[in-house]
Each structure stands twice: as structure tokens, then as C-alpha cells.
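Values quoted throughout were computed directly from the atomic coordinates according to the rules given, and no laboratory measurement underlies them. Just so you know, these numbers come straight off a predicted model, no measurement behind them. Cβ atoms are built from the backbone, for glycine too; each structure is taken alone.
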Structure I
Amino acid sequence: MVAVGPDGNLVPVLAVEVPTEANGGVAKDKMSITWKIKPGVKWHDGTDLTADDFEFSYKYCVEKTTGCTNLKNFESVDKFEIINPLSFKITFKTATTYPWQAFVGQNGYVLQKKQFANCIGEKASKDADCQKANNAVIGTGPYKLRDFKSGDIVTYDVNPNYHIADKPFFKEVIMKGGGDATSAARAVFQTGDADYGWNLQIESAVLEELLKGGKGELKIATGPSTERIMFQTTDISPEAGDKRGELGTQHPFFSDVNVRKAFSIVIDRKIMSESLYGPAGTPTCELLTWLPYLESDKFHGGRNNCVKPDFDQANKLLDDAGWKKGADGIREKGGKKMKVLFQTSTNALRQKEQALLKDAWTKLGVDVELKSVDAGVYFGAGPSSNDNVNKFFADIQMYTNGATIPDATAYMCGISSESVPQKANSWAGNNHPRYKSAEYDKLCQDMKAELDPAKAKEIALKMNDLLVAKDYIMIPLIARGLVSGAVKELKGVKPNAWDSELWNIADWSK
């Protein structure tokens, strides 16, 4: 319904306007929000977009066996009501100060009921017709899908019935997947073979050299994105069988908070930032890196202060936990070696991050095995792949993410025990470490019910501190700017860390 703009403000897309208390869209008791759909919007197959599609999308997502990645955006919703074909009302379980959650931003898309009506539940991931629909989605945007080749190329044609007059500009859009960030940057900055390159996570020195090609310019968007590692808390060994990765099982050593703390306090974020990220990243110990949660004057180092690596304390923590160095220098306890599998996506910069972290942990007496997974598999393969971030069948994993709306509630509650990916929910959910804390869950419920913004902020910061500085379950490394590149002739690009990079592609021209 609305996009989240670069400044965090909401921008109508399929909505007539942003609902507020002033225009009657948000109830005065903050228990509901009413959306009005822009008249005349057509799906790419020529049928009308109506409230039925939004109701269907809600039902699709809240059925947990569907495995909907947007489930967290609906967790606060109590009831969905169609008012008429072009308006609907969402009622919340409790009053909220930020009602713009469902159908907002990059996790707020609506599915066409006609196309996905038979795909609710396990059929979403198992039914052949549903899988076919996933690769041929009908939308309402400025460009409509012509052809999709997994891991290769997606081709779009102009939508002649787009709901904004005189837009879009291009006859077709071709998106090339696969490859690597350096090659993508070279295609924009040096050869001009590509107009735009996304997620140019490239070592700072290499990026500077590529820019000398002169054909393009950097597009950096700052926002909530944080590169982080997380520790596995469950038993992910194949021997666990059907219990693999399930709550109720325990990791042989990362179930111990002192072990997690030892791994965390030897990380040199400053070296990582300076040598790899340059102007595109800042060392941080915080997950909440945007206003109002972390003021700009406290951004460098954060409230917990990113301490210098402390190997003495880390070694003592591991010794006290019973993990002693053996003759080969590797720590062991009860006959079990301290060996970790550390996975992330395939990316030259990330592999250098892995190398820096491996070096620190090796000095602690840990046997570290590194694994890199193709990004298409790591982030997108779903429950069919054991290398997917949601399954997290490794001891440590690393990636970047952040909130998709300026309010922290959905983002932080996405790490509650209700959001643990497991077999029963088709491995959906954002609590990838399988973190379970009664204290954290209680804070999540408190924040959902808190109507005083100042008090809600304090609750969010307490949740942040539990994750990063008390339980050491999710360890922030770098507050990342989203780095992309565009040829100088490409106009209308507005870098946006809050929404999809293509949030305003209808305005792009050349």
C-alpha cells in the first residue's frame, strides 16, 4: 500500500493516502487502521486489484505452514475486515503507536488471490502449480514479468496499464542474477554494460579502483542494515534426526552464554571496518542503529562501547567453562573438540570477513571450518536446502539485515521464540539462532502494548542489550550502508535503505 521512503516517511503506492488519525484512517484508540485502495489499479493480467486480494494475502501469511516470509508483519493483527471492494480495516490485538505494519514497505506486498488461491499451507512450497506460480508472479507494478530463469535472468516488459500516467520510462527491464559483486561493479563503472549494480559489497580499495573507470557513480543509502554473526543454540548434527535444529535440543557448546561471549569479545570490528568497508560501514555493537534508538553522537561504538579485543578474558571464560586446550592446541571437553562450521554467502568481501574472524577464533583454540554458499541458495532456496539461512544447519552464520519500517517492534519481536524456524512452520521465521528467552519474549509483549514512544524506545533498547551484551546471541559487526552503482546517464535513482532498491523504479529514466 505504501513504500517507506529514504527518510523513513511513508509514500503512497497502491493506497489513496497514508492513513492517519487526522484523516480518519487510524482509530483514535490506536486499535485499528483503515486502508483505501487507489481506484483503477489493474493486475498485469487486466483484472482489478480489490480488497479480496489483500484479505487473501493476510490469510495466506498467517497460516504458519505456508512459510510466509512476511509473517512478522501480521503477528499483531487480530482481525481483517473488508469494508467495500476498495477499502479494508485491520484491527490489532492491542493498541499500537505504529499501525503502518501490514502491507507496508518491502515486506508488505500483496498477492493476487486468483493466482495463489490454492497455495495456502504446505502446498505453497510443495505443490507443482504453486511453485510454477512463484516463478511467474502477476503483479501491479510498472513492469510485468515476461520470463524468469532461476539464478540467471529475469526479463520484464513495460506495463501499459500502469496506474500512474506517463510512467514508466523503459520498454523493458532485464535483471541479471548470479555472478559476483566485483563483476557487477565493473559492468557499471568501467564498461557501462549494465545501468545499475546492486549490493556492491566489495572491499573498499577494490571499489575505489573500479570507480576510476568513470562511467558510473556510487549510490550509498544509510539506514538500519547491520552485518552480524549469530550462534546456533540447538543440535544441528545429522545424528539428531527429526530433532535436528528443533527447540528442546542443545548445541554442545554455544548453549553456554560464556562460550558465546568469548567468541564475541575477540572480534576487532575497527580493523574489519577500516580494511574492508571504508566509507560504506561503521563498526557497531548495536542492532538498533537508527534514530530514535541510537543517537548519531553515540553511533561510533554504541552505548555498550565496542571494546578492543580481549583475549585474556575470552581464554579465561573458555577455561572456566571446561573447554581446555589439548596437545594439538584445540579446545576440548568430555572428549569433544571445539570445532565450528561458519557459513555465509559467497562474496569476496564476506570471505575476507570470515578470514578475520577465523584468525581470532583460531587463536582461542577453536577449529574453524569456513563455508560459503551461493547467495541464491543461502537466502532464497527455502526449506528444500540445508544451506538456507532459515534452516541454519551450521554453528555460526553471517549476513546483513535490518528493520523494514522505522518502528522497531516487528523487527525486534522477529527474534522472539514465536519466530523460531522449525519443521512445523516450514522453517519460516527470523529467529535463526533459535533463541529462547522468557525475559526477551516478555519485553516483546510489553513493547507491543506500550503507547508511550519514549517508554517503547527504552524497551527496544533493553531487547537490544539482551541480544548483544547479555546473552551474546546475535553479534553486530558493521553498520552497513547499502552500496549500489549507477551509470551517470541513469536518472531518478533515490538510494533507500528502508525499502526495495527498486522502490521508485517507475521514476527511473535515461
Structure II
Amino acid sequence: MPKWLNDAVFYEIYPQSFYDSNGDGIGDINGIIEKLDYVKGLGCNAIWLNPIYDSPFMDAGYDVRDYKKVAPRYGTNDDLVNLFNKAHEMGIKILLDLVPGHTSDTHPWFLEAKKAKESEFSNRYVFTKSVWDAPPQYRMMCGICERDGNYLVNYFSSQPALNYGFNEITHHEWQLPPEHPDCVATVEAIKDVMRFWLDKGADGFRVDMADSLVKNDDEKVATAKIWRGVREMLDKEYPEAAMVSEWCNPERAINNAGFHMDFYLDHYGNGYSRLFRYGDPRSSEAVFNPNGKGDVKAFADEYLPNYESTKNNGYISFMTNNHDMPRVTAGLDKNAIKLISAFIFTMPGVPFLYYGDEIGMKYQANLVSKEGGFSRTGSRTPMQWNSQKNLGFSTGDEPYLPVDKSDDAPTVENQKDDADSIYKVVTDVIALRHKYDDLKGNGELEFVYEEGKIPFYYKRGNLVMFFNPLGKDAEISTEYNGKVVYQIGGAEFADGKVEMKPQSFVMIEL
């Protein structure tokens, strides 16, 4: 296990939206380099960089055309190596985004695979033996290749699924077992990509759709076996490299597949969603909604067993948001978001901060889809730096996505020195996480709540965090009392109770 993960706080950078250094309207690698001081100033010592590979951008770069080449709009391979080096000089690690489940339909592997003539790439993707064979349980593209056969896609039509085999063969001769040499060759090709970037200075990978490799693998046993093999490679060749999975099943991802971290994702009705987003409109029944009817027990019942079963093997990673879901500002107010930040950065695991969440950037609804974003486009808009042209994102006349045009658009400039800002809470609490060993990584967690009530607290070592997300005063019974380390709102301790003001948080040291 890489030791640096114990004190890691990640910042997710969507490269096309972060900072445009050359005025073409699209963020780039040199722009990220220019803003490394800002990232470090947040207290973030690691970056998750969304895909930077060459791509036709039908799905924002998650449709890879060349795994070993930086997309020209972002810069060059040398620029990326320079980013690695500059970041490392500042004590910042960088994870690249690995997309192992599919490629673009313009990838050279696929251009060879779709030909009638057989080659080493004929089974790199999943093709049926005939265009008349299109089983309805699979998402197939039919009748558009020179070769006689249809091919499976993971979702978008431009993303043919790479072939890792089928755990359960269901009477189709084109279904290969995971042990087939051509399926093993796919695994080795992805390992080769990983080695390429690790040798150039990458510190690991966030893995897109990590559970999607082997098909007909309901329990993900065969998929986990592949990742366990990748983990063995890392342990042997790159022991300080880390992997985080887009899986949201810690038992499988961490204990079975060997990932160092697993994202706690916003799946409707799960524990994460019940904390921050559950209900329609999005947050009406969320625990952190001031008018909420949330259920802390639903979160605890899901999260705590997963934490206990995986805490010795890896980390469950909370995130403020990511590029695939509406920003939390779509449903919650500033005070609620402050409490959410206090929660995420004081809970166990390895936390992730999505760019712009530190200033409360808005979710821009109803934008025309860009680069396969669709409803996600409104969470991918340019970073808001200052009051200058395009809010400081670009000197160009037309950024690839519109910036927030509202009069109260938050920017780093107007939030950074505001004592009442989300930025202030985010940076304060991240600083506390680095200061106190009890707040880092995994360890003791005592989570206390009263069924049917929303206020709760948890103890980590000698620190206790109390939360009242409600828009009214609340009382919490507790045996703990101590020195107040940090607070939002107000609280008073007396006679085995803590009286908390509306939407308040307090951290004490015993």
C-alpha cells in the first residue's frame, strides 16, 4: 500500500475546463502547471486528471484514440511529463484517468479489428460471427463493418468494448473465456499503457468503469481476478503507484480486486445519495438538507460494514462531486455545502475535491450537450478565477463551454478572502486533516446517531465531530466534551448534551 495515500487529499481537474493558457478557449496542461500553486494552497497534495489522451471527444476524452499520446489541444507528451515533474517538486502526486473497458471507434486497434482480414486485433473487441447475430441482451452496433459481424459497445455507439472475455458462455461461439490468449492480450495491452505513463512519472490511475471488463460476470469474480493481477504488477514494479476504482462496491473493489481506493458514488438511494442528494428535487430527503427528512441510519447501515471490512486493505473515497453528476449547488444552499465539506474532509478514507466546488460553482442546467456531456455538461463548465474576461478562464472570445453569466457568480478572487465563504471552510478543514493524525486515512471510527433524527456525531481518535444539518436548533446527547478545535455556526456543551445552532458543525479535541 503506498504510504502517501494516508495523508492524500485529491483535487479532480477536468482539463478542458480548468485554465486556458493559450487563448484557444480550451483548458490545457500548461494551464494546469500555472495553477499548481493554487492547488497546493487548497491543501490538496494529489490530483486526479480526467482523460488527456488523443481522442475525437465524442465522450469528453473517455473515447480514447491513442492511449500513449496527449491530445494536441492539451499539449504534448513532453508537457505532461513537465506537469509530473513540476507537481512532484511541490509534493503533489498525479493520477491519470485509465479507460480500460472501451476505446474510440477511431482507435487503430479497432480500425484493424473491423476489417475482414484476420489480424492480431480481430479479437481485441467483441464481435459476433455474423451480422444476423445480435443478441438483444447486448448493446450491439450492426452492419457497419467490412467484416461479417456486429460489435458490442459499452454505452455510446462510438465506444466499442474491449474483449476481456465472458465469465459465463451462453451458447455463442464468439464468446471467449477470460483465459483465452486474445483476452489475455487485451489485459497485457492495458498493462503496457499503464507502464508507459508510470515510467514517465504518473503516480497511478483512476480507473473508469472498473467493474465492466469481463461480460456475463454478475459477481465480478473474473473482472476482480484481472485487477488483482494488475495490482500484483504494481506491487512488484511500481510499489508507490496507486489505483482508485469507479466501482462503488468496496468489498469487491478493495478486498477482491486489489484496488487501493474505491469511490463512494452517487447511486440513487445508496448511502452517498441519502446524505447529499436523495429525493426529487435532488435533495429534499437528503440528510444535509436544512428542511430534510433524511435518514442517517440508511447511510450508516450501508457504509459502516463496508468500512470495517475494508479499512485494513484500502480506502473508501468520498468526493464533493465529480464530472458525471450535477454539482451539489443544484440542490443545497451554501451553509449545507459548508457542512458537507466538513464531513467529507474529516471522515476516513481518501477525499476528493472536484474543481470549483471549493468556491461553490453552480450547476448550469439546460446547456446544450458538449462532447457527450448531455445532462453532465452543466457540471463541466470553465473554472471561475476572477472578474476578468470569461471569469479568468480564457482570454479567447468563445470558450468551448459558457462561463457562469450570473451577477453573483462565485470566483476564486471573490471567495478566497471572504471569511464566510465555502472556500474558507474547505481550506480550513483540509488543513486540520493534515495537522491531526486522527483525521488521516483509516483508523478508529465511532459513528453515533439516534434513529429517526438527523443530527449525529462521530469520533476519530481524540477528535469528535458534531453535525446539525437542520435549519433549526438541535440537541445531541453525548458523553464527550473537550476543547473546541473548529466550528461552523455555534454549539454549547453542558450536562452530557451539546446544543447546536441551525446548520452547525463543531470539532472538539478530548
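Starting from the value 0.85: which structure in I, II was FRET efficiency 1/(1 + (r/R0)^6) of positions 187 and 323 (r between Cβ atoms, R0 = 35 Å, to 0.05) calculated from? Before the final figure, lay out each step's value.
On the way: I: 0.15; II: 0.85.
Considering all the candidates, the number was obtained from II.
Determine which structure produced the value -1.44 for log10 I(q)/I(0) by the Debye sum over Cα atoms at q = 0.13 Å⁻¹, calculated from the coordinates; the candidates are I, II.
Values: I: -1.44; II: -1.30.
Considering all the candidates, the number was obtained from I.
Check the numbers for relative contact order in percent (Cα under 8 Å, 6 or more apart) across I, II and tell me which is largest. The partial results should precede the final answer.
Working: I: 20; II: 13.
Across I, II, relative contact order in percent (Cα under 8 Å, 6 or more apart) peaks for I.
Tell me which structure, out of I, II, gives 1.34 once Cα Rg over 2.2 N^0.38 Å, for residues 27-130 alone is calculated. Kindly include the intermediate steps, with their values, before the conclusion.
Details: I: 1.09; II: 1.34.
Of the structures listed, the value fits II.
Given that log10 I(q)/I(0) by the Debye sum over Cα atoms at q = 0.07, 0.10, 0.12, 0.17 Å⁻¹, for residues 251-458 alone, derived from a single structure, equals -0.23, -0.47, -0.67, -1.25, which label among I, II identifies that structure?
Working: I: -0.24, -0.51, -0.75, -1.47; II: -0.23, -0.47, -0.67, -1.25.
Label of the originating structure: II.
Compute Rg/Rh (Cα atoms, Kirkwood Rh), for residues 75-138 alone for each of I, II and report the one that scores greatest.
Details: I: 1.04; II: 1.23.
Once Rg/Rh (Cα atoms, Kirkwood Rh), for residues 75-138 alone is worked out for each structure, II has the highest.
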